[in-house]
Structure 1
Amino acid sequence: MNKVRIAPSLLAADFGNMQRDVEMVNSSKADWHHLDVMDGVFVPNISYGMPVIKSIATHATKPLDVHLMIIDPDRYIKTFAALGANILTVHYEACLHLNRTIQAIKAEGMMAGVALNPHTNINLLEDSIADIDLVCVMSVNPGYGGQKFIENTFAKVRSLKELINEKKAKTLIEIDGGVNAGNAKALVEAGADVLVAGSFVFNSKDPGGTISHIANIANS
């Protein structure tokens, strides 16, 4: 079995101590830093933008997994590449010409990710799955951290894994929202390759230990 990656979501970090929390992730068993960029239009919340990501990039020693929850993401592909993003994920629902967006991300040397809202069917990716490096399955409605995990996610991940295998694609499946020690193993068994955990990590008394705990469960 390939190693399951853990990507702590810095949306749940302490913004007053962001360098400390980034360095904690650097020294932990985590694999990526997950960064949620929200514009207040595509989702009903605003998170952080380019200056904060630039600052995070100066301290991060692990790949930056940037998740754009914004309208018209094509405008910013080159910008996020310049900021140091290694993976750039756009929402299916925000892209008029998805294949063109995917190719534009890859042209900048980044892995191309596509996120799906809870109501979006994975069949819509049938024609482009072979070109997508990562599919981010939203297991909560995007916009806020700390939401309850949507149980239908398990069936959705299994269906997505079937599609990936059927098309002989190498696409990774990432789960974002409500991931914790209680559902990590079941998500991996359903087909998940990357687990994003925010509140569960950063609200714990020992975030580094919590990352190790999830990593051990996911890879056991």
Structure 2
Amino acid sequence: MKSTFKIDGMTCSGCAAKVSHTLQQIEGVSAVEINLDSKVAALQAERAILRDEAAMALAPYPKYAVSDAPDFSAPSSPKLKPVHWRTYWPLILIGLFVSAVATGICWKTDGTMTTWMEAFMGGFFLVFSFFKFLDIQGFATSYRSYDLLAKALPAYGYAYPFLELGLGLAWAFWGGTFAVALSTVVLMGFSAIGVILAVSQKQHIQCACLGTVFNLPMSTVTIIEDLLMVAMACALLLP
């Protein structure tokens, strides 16, 4: 059963992630869709959700005002409105620029694939942690909506950007040592589990890989991103 509400006060993707995560805590709610343009939240639940319940859940955040919204204002189904590839253009650009830098470093040194992967991994984690540091609170809220450990331990969402920064520096200064590669496999592998579950359950939430700067939807692209890092780290673990 779907219940829709107008949520005034949402101004960015970080707000959308916070509202989505908060409304999902209401008993019986299985999924929340946020349309930031129309300021509409659609709650999928086993029963009808009352406006007062939504307002009470968002009471700790006074900037968000809940009012009734007609069903036709609910966000359209992603099946009816596919995500355009341009949505992921920031992610594509970052991948291309990091690849170019890694290729330059490889060209100027020993020219091996190992050097390229080490440079790419270092650049990847440093760039992605940078975007998370721009709004750590917004990232932590968004990350908590799908990561298993962040759900159970909210402080992990705040610590994650520092872990990613540490991995970036480790890849840059020490390269693909056993400890660095294994740490990458564990961190990115566990993160991928939450992403896979969210995508398989068709949850319409924001991907937190680039923090709250870009409104990237969670999709198989996020899964590929995480598993690519795991695969590259595993390759360096092999003798």
Structure 3
Amino acid sequence: MRCLLSIDWDYFIKTPQDYLNSYIECQKSIHDLWYKRYFKLKVRGIDIKDLFKLDDYTVFWDKLKEKFRIGRNTRMIVSDSHKLSYNIAQRAKCKEVYLFDSHADLGYGGLASLEFEISCANWLGKLFIDGLIHKAYIIYSPNTYEDKDFFRQQNEKFDIEYLNIEDLDDGVEMSNIHIARSGTWTPPWYDGDFMSFLKYTELDYKVVDMKERIFDVDNLTLADMINYLFA
């Protein structure tokens, strides 16, 4: 039995509910939109950084390694988009997925949402509907705004369990790990922490389709500000 451990960086970030809209994952939403938000709030006297909170992630891997068998044979990939989990599970022939996330990624809009192309919002549901996996364990972030009842149709059709980290079985071997930064929804000023989070794995990893982000609001020109405001 090959298992995929899939982790979204937003698992650790408390995000205002207003920022949890659906966006297309592209350079504008991953990078430019954060500057636009910053400047729009600044004119109202609000610092955008005060609206987000990063939870302590330093003991997370210790907990996982107590539960799972993670070692030298475990392959780890890091990307920006979470939809890459579909491809990883498909190529590695993983039959079970353990998801740590603020979102279930089962498709928003019932089973009909699985008729669309693979995206960060439906990749887990697509793995089920395409017959690639037979079981998923979803461990919601304490910061989530979701509830398992949002996915009644998927829960009735597929084998899905919603658990806390303490409820996981011991000794499950993870053949593959995927960690998604999800930059459209996670602030760039936490990217340094994200890199530290990766170091805590003590594993070698491959980075796929993830560009470095620099959030430097103090050294922008007027032209930069205008461009970002109209992004």
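Taken together, the values in this text are just the output of simple stated rules run on the coordinates, not laboratory data. This one's a predicted model, so the numbers in the text were calculated from it and none came from an experiment. Cβ atoms are built from the backbone, for glycine too; each structure is taken alone.
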Out of 1, 2, 3, which structure matches 1.9 when distance in nm of label points 7 Å out along Cα→Cβ at positions 10 and 202 is calculated? 2
Structure (1, 2, 3) behind the derived value -6500 of helix-only ellipticity at 222 nm (-39500 (n - 2.57) for each DSSP H run of 4 or more, over all residues; to 500): 3
Say we calculate Cα Rg over 2.2 N^0.38 Å for every structure; which of 1, 2, 3 gives the highest result? 2
